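Derivation of every value follows stated rules applied to the coordinates shown; laboratory data play no part. The model shown is predicted, which means the values in this text are computed figures rather than measured ones. Cβ atoms are built from the backbone, for glycine too; each structure is taken alone.
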Structure 1
Amino acid sequence: MLYSEKVMDHFTNPRNVGTMEDADGIGEVGNAKCGDIMKIFLKIKNDIIIDVKFSTFGCGSAIASSSMATEMIKGKPLSQALELTNKAVVEALDGLPAHKLHCSVLAEEAVKAAVKDYYDRNGIAYDHGKFVQTHDCGHCGED
């Protein structure tokens, strides 16, 4: 199986890895059964994501997707982070194998879950329709 240079780069040199003690929002998605668990930590000031970290347990595609997603939302307003799609993550990585596309869906959902957590913690109203999780572990392939 061939991975793009960008996937390999973000897998071998992931950006924004780690946890955040004082995160303003934390999103965790996935489950051990499917093998990929993604956690995103956000630091937010004036509605802007000033810092982001991730902790991912999973395959190389999951790590690369997490890394790329954090790069794509860092320094951006929350409204832009909510517009992040798994398709945009895949395009930024120059593609993923079909059976690994769920990794990019997890990245999108982890970002949204972290923003939702921030909204919930701060009593900020939001459109619940933007936070529907679609990940179905039935599509996860074996490595």
Structure 2
Amino acid sequence: MALYSEKVMDHFKHPRNVGVIEDADGVGEVGNAKCGDIMKMYIKVRDGVLVDVKFETFGCGSAIASSSMATEMIKGKPLSEALELTNRAVAEALDGLPAHKLHCSVLAEQAVQAAILDYYTKNGIPYDKSKFRTCLDDEEET
């Protein structure tokens, strides 16, 4: 049995939405000090919908695949729906990740939340802190 699914390999070898949005409405950067993976997510928002999403990831194949899949899953979605993206959903969409690589899908969830939180903060939009559990928990630990 292969360590990685065909979907993981496809998103690693042919990542979607790689790059920078120069005039991004929100940017979220998260990292995992234990493994060295760093994800930066850029979002463009129009009328509450994510019209564009891009990412830059420094990390392993699972981190790149998780970033790519996450952007595909939220692009074109309302912010409220994008906030519901979970690491479990990312891993499932990739047809699974090895247990020791699940942290990569967690980073993808955190990066999405951090970018949306940045957008809300920059625009003075009130938000429910419970919707940003993973990225706020991460900030409080630092």
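If we compute mean count of other Cβ atoms within 10 Å over residues 39-46 for structures 1, 2, which one ends up with the highest value?
Biggest value here belongs to 2.
Calculated for structures 1, 2, distance in nm of label points 7 Å out along Cα→Cβ at positions 47 and 87 is largest in 2.
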